[in-house]
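Just so you know, all these numbers are worked out from the coordinates, no wet-lab data involved. Worth saying up front: this structure is predicted, and the values here are computed from it rather than measured. Cβ atoms are built from the backbone, for glycine too; each structure is taken alone.
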Structure 1
Amino acid sequence: MREIHWAVLGTGVIANEMATALEKNGKKLYAVGNRTYEKAVKFGEKYGIKKVYTDFNEMFTDPEVDVIYITTPHNTHIQFMKKAIENGKHILVEKSITLNSKELDEALELAKEKGVIVAEAMTIFHMPVYKELKKILESGKLGKVNLITMNFGSFKEYNMENRFFNRNLAGGTMLDIGVYALSFIRWFMDSKPDQLLSQMKAAPTGVDEQAGLLLTNKEGQMATVMLSLHSKQPKRGMVSCEKGYIEVMEYPRAWEAKIVDAESGEVQVIKAGVHEDALAYELSDMEKAIAGDVSCMHLDYTKDVMDLMTEFRKSWHFTYPEEE
């Protein structure tokens, strides 16, 4: 079996990180495509990529391409996903994978029909430290997970052309940073939350600038989330169990976690993986999935998170132009 050939759609920050990550895994990008051909050429030169498409649409029909990493804005994902799937390409898609559950269901139905892997590039599902923490929780030494508390806030200037606040570019806290918090929650909860409450403050453009979420599942596990695009917060996740708690800082690409024993106060630091290798872990797991171990991409969690985000936005009566 020949080496898996990767192509990347887009030449922005994530595409650059992806090219570097692939090199860390001892591989090279096979092809690149971008709306602006000149940008694709520069990107190709930078990473020594053999194939640069004059028209990026050629990527979807190129028989040499096995898997495409889609790095374009959220609201363009579904059209590119469908093109790739229809042509038998596996796809790894930047978060948020789609705008809503309906789009994701449509893509997954098509993928099932065509026999290809669809996955979201969610770092939390692939960082080694999270795999270690799951083992610790499964051992029972900390008891049951009861509460999860999440924070994520950035201060972005009110530039309404910026994608963060731009409704036409699927801006807002939920799809941009909420997806991380909800993925963290889903990783540590026994089942998908089925009771949801929230409050949202809109930016001048109408997108969700700030949000507070409360989630509960059938096991009685609860989670709170505070998100903001206009107020700085630490990227902090805390998992409170019966016999102690786990604290994770910089949780989207965490490399360590602190476990505090509830009775003794003893602190244990768990270290696994490297912050800078976040995308390398994702790409490696995607190749495992293509080889047959689909469970390592945690598509069920991606689906649950998308359902939650869709429900929250419905409760706010907030839609994007593509949904109207």
Structure 2
Amino acid sequence: MAQSFWQNKRVLITGANGFVGSWLCQRLVSEGAQAVALIRDRIPGSNFHKLGLHARVDEVSGTLTDFDLVWRMVSEYMVEYCFHLAAQAIVGVANQSPLSTFESNIRGTWNLLEALRLSKTIRGVVVASSDKSYGVHRDLPYREDHALNPLYPYDTSKACADLLARCYFHTFGLPVTVTRFANIYGGGDLNFSRIVPDSVRAVLRGHNPVIRSDGTPQRDFIFVDDVVDLYLEIARRLPGREVTGEVFNGGHNRPVKILELVEKIIELSRQKGLKPDIRGKDVGHAEIDRQWLDDTKAREVLGWKPKVSLEEGLSRTIDWYREYFA
């Protein structure tokens, strides 16, 4: 059996105990990486703990806004690869508390990039941006050469992190790649303000899932395993010319109406007599009506494409939460 590329590689994951970070961390550890996890808040019920990762990685307690801590972590653990996933990721929280979101998502990013710039061991950095960075465009789907046109606090914070990452490549030669994913879903997401975990929790409890819009907004959805695959494929190629300093979209290339998504969750849950509870437009949340991605570049350059269909992904997600709530 061939040895994994990640065997004994020293890898830093920020946001390792978050939804996507926990699955990424599990894959890296299972392939032999020496993983370092920066943990701000310990969450005993998180997927990170459910997977037993707290006993399999080196944990560093703290926040990216503390530059001295970040520099010590990068240098003492002689980090070779870094996946920067840590962020305040809830749109509603960003609207209510923009300053803390900017601190976490923008200042935290420049602190990390500066520490990595000073590192003697770094070989590759993957920075998680978002499709929200594109903002409002009439020309859809989003392509990597679309201008970043964010209007709202979360979107702006991710666009700033995106620009900082590419600035550090063009100015200092830091081997960094930026990813912009569609809406990521799957088991382990405990942010129940998001439509998939909130709807799954509702139907498993026998409640009608609430849609806080008229159901017509459209999003592109991608299963978490496909996201992890793309992260690892990009990092494996760093600091290669075909990925360094580049941006890659990841999605399914098709928009799904929120109403259709929720109806599919009800159908797959096999819960009888439920229907979406449509509340109408929520003017308290600044969000974009239509967002979806063109990921041709990732397919052509990296040979990556999502493997998990929406129906399979939602089925696996429902199974995870069914076990979790049990």
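When mean count of other Cβ atoms within 10 Å over residues 166-173 is computed across structures 1, 2, the figure 14.8 traces back to 2.
If you line up 1, 2 by FRET efficiency 1/(1 + (r/R0)^6) of positions 102 and 158 (r between Cβ atoms, R0 = 35 Å, to 0.05), the top spot, with the largest value, goes to 2.
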